[in-house]
Every structure is written in C-alpha cells, then in structure tokens.
Structure P
Amino acid sequence: MTVSRAGAVVIGRNEGARLIRCLAALKGQAAPIIYVDSGSDDGSVEAARAAGAEVVLLDTDHPFTAARARNAGLAALLEREAPPDLVQFIDGDCEMRDGWMAQALDFLDAHPEVAVVCGRRRERFPEASVYNRLTDHEWDTPVGQTRSCGGDALMRVAAVEAVGRYNPALIAGEEPELCVRLRQAGWKIWRLDAEMTWHDAALTRFGQWWKRTRRAGHAFAEGAALHGAAPERHNVAQTRRALIWGAGLPLIVLIGLFITPLALLLILLWPLKILRLMRRGIDGPRAFFLTLGNIPEALGVLEYGLKRLTGQKSRLIEYK
C-alpha cells in the first residue's frame, strides 16, 4: 500500500485521550494527517502537534460545525505541493481499524465510479450504557451500494471538490447532504463489509441522548428543506415520522382531552408502535427508545422550522 495516496482529515473539540488514540491509529495508514480543532481548551492542539499532525484552528468568529472543520482540513490538504487523490475523513473520537485503508483503496481502484467508501463503525464501549448500544446499532447500516455515509469515510478529493465540498451551514447531517450532491453528479456511495473504526460516543446520561436525538431531528428537517423535492425526497420520511409521532400525536391527545377523557386512549398508539418494532426483530429497549426518540426529533424539526421563519442561524447542538 502506498500511504501517500490518501491523506487524513481529523476533526475534534476537547476529545482528550480519544484524539491521541485516533492520531496514533492513522500513522502508517494515511499521510499527511491534518487535525482541525474547533476551540478545544483541553490541550488537544498541543497533543495533536506532538503526535506529528498538521493543526488547523477554526476561526472562532463563525459558529463551529463539523462541515466547516472538514472543509478547512481538505483545504489544508490541497494546499500541499503534491496533494493526495483521496482523503480519509475521521472524527477525533474514532480510531481507525487495522487493514481498513488497504481494503478501501483496493475497492476504489476496482470501482472508479465510486466516490465514497465506508465500512463498519462500532462503539468501543457498547456495554457502558443503553445509549451507547443504541448508537452502535445506528452505525450498523446495510452493506453494498447506499445513499450516504457517516463522518468516517474515504473519499475521492476530485469528486468532493467538484460538488462544492461540505455545506458549512449545516449543524448536522452534512455527510448525507454531501452524498446527495455526489449521487446527483453521477457518483456512487458504497458501504463495505469491513471493520472501519471504533467510535467512543461516551453517552452515559439521558440528557446527552436527548440532545443528540434532537440534533438528528434538526438535521432531518434541514436536509428535507434542501433536497426534499422529488425524486430525491431526502429526509422527508424521517421528518414526517418525527412530526406525526413526536408532535402530532401528543397534540391530538391534548386537544382531545378537552372533548372527552377517552382521548387519553390514543396514548396506547405508542406501546403499539413499540410492539410493532419488536415484531420486526428489534429488541425491547431499542424499540422503546426509537419510539421515545420521535419526541426530541420533533423538537429538533420544529426548532429548525422556527429559526428558518425568523431568519435565525442554527448553532451546533453539542451533547458531550
């Protein structure tokens, strides 16, 4: 494997020991390594420099977003005298698995029509909390040609450049949105049956899970606003589901109670939905949180809608 074929862009904010593991795992798999920091105050910048990474500091005059950070890292990569053709994007709370880069490079060599290739991201500590286990399930997406990738992915630089890079205004959901534009340009996205990264979500509290799920709802709504028209219909189903189950049903119950106490029976639709998910093979705790999650998702959708109506800019929703 020729390491110089692929550079790496790592993004992070106060990732501590996770960042050190991330940078160490990249050595020998990608070069150069660019680390983009979003206002850390835990020594991450010094640790990254000590690990041999080139550090880019995001301008604090503008709101931090992962998309902004990835674009800044890619720009730094392209400023080099001989920039690589491929870039491995990876979050600072992740650690690349041995052998991933070789498999990904081989696949891209054999499939010139593919712009993005990703693999299996796994939670490092799924047993630490139910929220970590939920996140690990979230990463387990179908293998083969797919519609989008996550934050960790190997991409063709020329393809990303041709579609205008990441949308820096998005506070979440920037990878699926980029993949929409790549697919519209004729490229394909592929998920390999290969171990790609460990991820440390560090979700130990209900409030963290709630914020993260609210951010997902915001991303659904913003993605639908950008690409919700036919034939793409990006995030339309997810946004509609959140609004129906997380906002519509509670509102109908509340209004119905002014008419008849029997309206309270509509609450039974939630446990019925949980049972329906369990019949599809989803375990009980996950089915419960998938159903409960429609409420913070709906709040995220409504938050985006309100800010759009009032002309306010969305700011990053952090859960760590």
Structure Q
Amino acid sequence: MMYRAFQSGDEKGIVGLWNDVLIHDPIHKDRFRTQVLLDANFDPAGLIVAINGERIVGAIMAITRKLPMIGTELEPDTGWITFFMVHPDVGRQGIGHGLMERACDYIRSQGAEKVFFSSYAPNYFLPGIDEAAYPAGFEFLHKEGFKRAYSPVAMHRALTDYVYPEAVKAVKAEREQEGYVFETVQDGDLPAVITFANTVFNPDWGRAIREGLLQGIDPSQILIAKKQGKVVGFAMYGGYEGIRERFGPFGVDDNEQGKGLGKILLHEALYSMKQRTIQGAWFLWTSEKSSAGHLYLKNGFKTYRTFHVMVKDLAE
C-alpha cells in the first residue's frame, strides 16, 4: 500500500472510487473538476490517495483557506476535510487511519489547530456525515477523535401540488400598505443585496448570489424585500451549481422578524419556481429548531437527511 498526493490522472480513479463507495451521493467528473480541482483553495498536497498496485483504493481531501471569503480573513486556525473514502475490498486494514493521519498532518503544517468534517465553504459536498447513510464513516470519525459539533438537516418540498396560499397573499398586502416592497432584484440592487448577505448572514451567501448570476441564472430568481429603499430580506433559488431545484440562500434581517417577511419571500420564491415548472424545492443545510427551520416545516417542507458536523482538536 502506498500513500501519495494527487497527480494528474488520479481524478478518474477518485471519481470511480467515489461512486463505488459513496453510493448515496454519486458524483460526475465535471462536478469533481469544478468543486475540487478548480477550488481556489485547492492544493494537490492536501488530496491524498492510497494506492494498491495501480488502483486507487482510498482518498481524502484536506483543505485550508488560501483565498479569503471576504476581506482578509483566512481562518488560519481552521482546516477542513471535505470527503474521504476507502474501497470495501480493502476495508479494516488501517487505510482510512493512514489517510486521516496524513490529512491532519497536512492541515497542521498549514498552521491550523482544528479540523472540521465537512462544513467548508464554498465547495462542500455535504454539510457533515450522514450517520444513517454512512454508519461506518460516522464510527470512523469518532475513532479518529472527531466530536459532533451540531446536526443540520436537509429538507425538500414537492411543488407539484403547490398553490400560493391566500393567507400569505393577505399578509403581503398588509406589509405593502405599510411601505414594504417585494420584487425581483434589479441590477442596481445587487451591491446592496450582496452586502446585506455578507454582513447580516455570512460571506458564502454573498458569493452564492454573485456566482449564481455570473453562471447565468436569471435575476428574477432572486426575490427581495425592501423597507424605505433598504434591503431587509431576500430569497434565491438555482444559485448553487446551477441546480434549478436548489433553494437558498434565504434570510430576513433580525430587526424585521415577526412580520411575516420570511414567509412572503419563501412563497414568492416557491411560486416563481412553480411558474418555471420546477417540480420541487430542496436545500442541504438548516437547523430544525431555528426560526427558519420552523418556517420551512410549517410551509410544507420535510426533513429527508440529517448530518453531523464533526470537529477535531489537532492539539490533542
């Protein structure tokens, strides 16, 4: 068994291995290219493979930030592992431990003090480990010293039977009488919307808006709420990887909570999706216990996967 860093040509073996092992989340070579090889933070030294003969039988991706999400913040104390896998033909031989040990050594060498699986932005594949889908992977992380940080969920809502609720229309009319405006984003709104997303929520949301538009989504897929000309909320779909059914990001200013703005924006987006004959809406990451999670559940979304974000202190 040999371990080494990524080399040209390994991508074929890694994608093949991925599809053999991570059977609930198969990947296309184009997505691997976009989200791994073209990631601005990608370092071939952090993509480590295990080779048996000429066959790649294991792989792990370790990454640290080299390009800040916003400003100059590089999160120097943090590293991430975005995926790992070992072929079952060679399981229980310590290959996973060998890969993890080398990945953590790489992250330490970059100056980081802790490592997460797998809450990396912008190019995460899943928020964390899906214990139900990959129980062996969850057990492995525990054995390697990872601890659960929190457990986000993925949700889905079918749109085949969707009708814009009359009650939400009534709330929207009330807010409009109070001076709120709900509309699709205009070009001149974009700096304000991106700044709002970056500062009120997190820089990955602003990036999603910018990159979604650069990749060709229609601006009408971004719905905004304004109060006296100021952006106080937005909802978007189709922005991540160009997937039409993928909802989000979505958020309302905390100072405007309790007025139904989130519910209005949610249904404005769902109605827009239905107009485009999109049959369902889904997203990967929220907390069932958050205000957003309650909103989704009350409006037809159902949880279909639970993940665990895991973290390891590299000093231990």
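When distance in nm of label points 7 Å out along Cα→Cβ at positions 83 and 227 is calculated for each of structures P, Q, structure Q comes out greatest. When FRET efficiency 1/(1 + (r/R0)^6) of positions 139 and 195 (r between Cβ atoms, R0 = 35 Å, to 0.05) is computed for each of P, Q, the one that comes out at 1.00 is P.
Here helix-only ellipticity at 222 nm (-39500 (n - 2.57) for each DSSP H run of 4 or more, over all residues; to 500) was derived from just one of the structures P, Q, and that gives -9000; the source is Q. Tell me which structure, out of P, Q, gives 22.2 once mean count of other Cβ atoms within 10 Å over residues 91-98 is calculated. The read-out comes from structure P.
Every read-out reported here was derived from the displayed coordinates using simple, explicitly stated rules and does not represent laboratory data. None of the values given here were measured: they were computed from a predicted structure. Cβ atoms are built from the backbone, for glycine too; each structure is taken alone.
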